[in-house]
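Undergrad: Several structures are given next for inspection.
Derivation of every value follows stated rules applied to the coordinates shown; laboratory data play no part. Only a predicted model underlies this, so the values are computations on that prediction, with no experimental measurement involved. Cβ atoms are built from the backbone, for glycine too; each structure is taken alone.
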Structure I
Amino acid sequence: MIRTVGADAISSYTSAFIDQEKGTYADLDKQTREFWNRMAGTGVPTVPIGMVGWDTRPRQERPVPWGNGKPNPNPVDYYALATPKELAAHLRAAVEFIQTRPSACPSKTLLIYSWDECDEGGGLTPTLGDPEGSLLRAIAPIIS
């Protein structure tokens, strides 16, 4: 498939994780690291994805007009947003994964989910809940 579409590597918008009731960030981190290994195990060049979190409750409570969902004000399947310390450890592990697997990750590139997906529980952008950008401060030394 990769050659059919002319791609240089494989990646994903999010990591492969299972739906989990009130999942912790540690659970999401573990599943994401396993996903990196599965991608690298394909023998195809990969671009790992780092996850900030996954919590679609805002979107479920107020569905977007282009979706087909009905409001669900009490969903329970989500993963907590990373703390600054958890996110820094996760991204350090992603960078180490890339550095120690040059044949699997030849582009030396990492994707991060995401800058602004606030209604999917993965936003790095400063918000009312994090006006000082503590997540960004925690990862700045890792990604710079």
Structure II
Amino acid sequence: MVWAHMCYRCRLTDLLARLLAGPDGQIPEHIRPLADALIAMPRPSAGSAWIRRNPAAQQLLRGLANGQVGTTHAALDALPASRTVEYVRGLLVAHGCLPPRDPHLATFERWLAAKLAQLDDPQQRQLIERFARWHLLPSLDPSRDHDR
């Protein structure tokens, strides 16, 4: 269909169908709530423009749809950090495709893992990891098990 003769909502629907639909022409169930929310957004012109002008968003949405990127926080954490990844993560959480999590705690945990990986001395790494596990993380996340 020619986009010049389509309303913005129809353009967005068409764009999402091309990005997210599998070989059977259907959007997979695990990201259907996200697709439905995007299609129903109050300003479909903004959603359409964001996706069309953002190759990273297109790639991420395609990856989520075809399974190259798992629909998990861990899979999204494994991608290079970007505003697009965090925005899509927020949409996935908001629409029930991912469970909620504390973004500040997750950021700290990723930062800690990266810092520990930079330490060459195993004793230093172990000491800092223990301090983080037993002192810092419990204060950041009261639900964390202290007996690990």
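Undergrad: Check the numbers for FRET efficiency 1/(1 + (r/R0)^6) of positions 7 and 127 (r between Cβ atoms, R0 = 41 Å, to 0.05) across I, II and tell me which is largest.
TA: The maximum falls on structure I.
Undergrad: Hey, percent of Cα pairs over 25 Å apart derived from one of I, II reads 43; which structure?
TA: II
Undergrad: Looking at structures I, II, which one was mean count of other Cβ atoms within 10 Å over residues 15-22 calculated from, given that it came out as 16.4?
TA: Details: I: 12.9; II: 16.4.
It was calculated from structure II.
Undergrad: Sticking with this structure for a sec: Where does the value -18000 come from, among I, II, when helix-only ellipticity at 222 nm (-39500 (n - 2.57) for each DSSP H run of 4 or more, over all residues; to 500) is the thing being computed?
TA: Value -18000 for helix-only ellipticity at 222 nm (-39500 (n - 2.57) for each DSSP H run of 4 or more, over all residues; to 500) corresponds to II out of I, II.
Undergrad: Quick check: 1.00 is what I get for FRET efficiency 1/(1 + (r/R0)^6) of positions 95 and 111 (r between Cβ atoms, R0 = 30 Å, to 0.05), calculated from one of I, II. Which structure matches?
TA: Answer by label: I.
Undergrad: So, one more: With relative contact order in percent (Cα under 8 Å, 6 or more apart) coming out at 27, pick the structure among I, II it was computed from.
TA: It was calculated from structure I.
Undergrad: If FRET efficiency 1/(1 + (r/R0)^6) of positions 87 and 135 (r between Cβ atoms, R0 = 25 Å, to 0.05) computes to 0.15, which of I, II did it come from?
TA: II
Undergrad: A value of 2.3 was computed for distance in nm of label points 7 Å out along Cα→Cβ at positions 31 and 47; which of I, II is the source structure? List each step's numbers first, then the result.
TA: Working: I: 2.3; II: 1.4.
Computing distance in nm of label points 7 Å out along Cα→Cβ at positions 31 and 47 on every structure in I, II gives 2.3 only for I.
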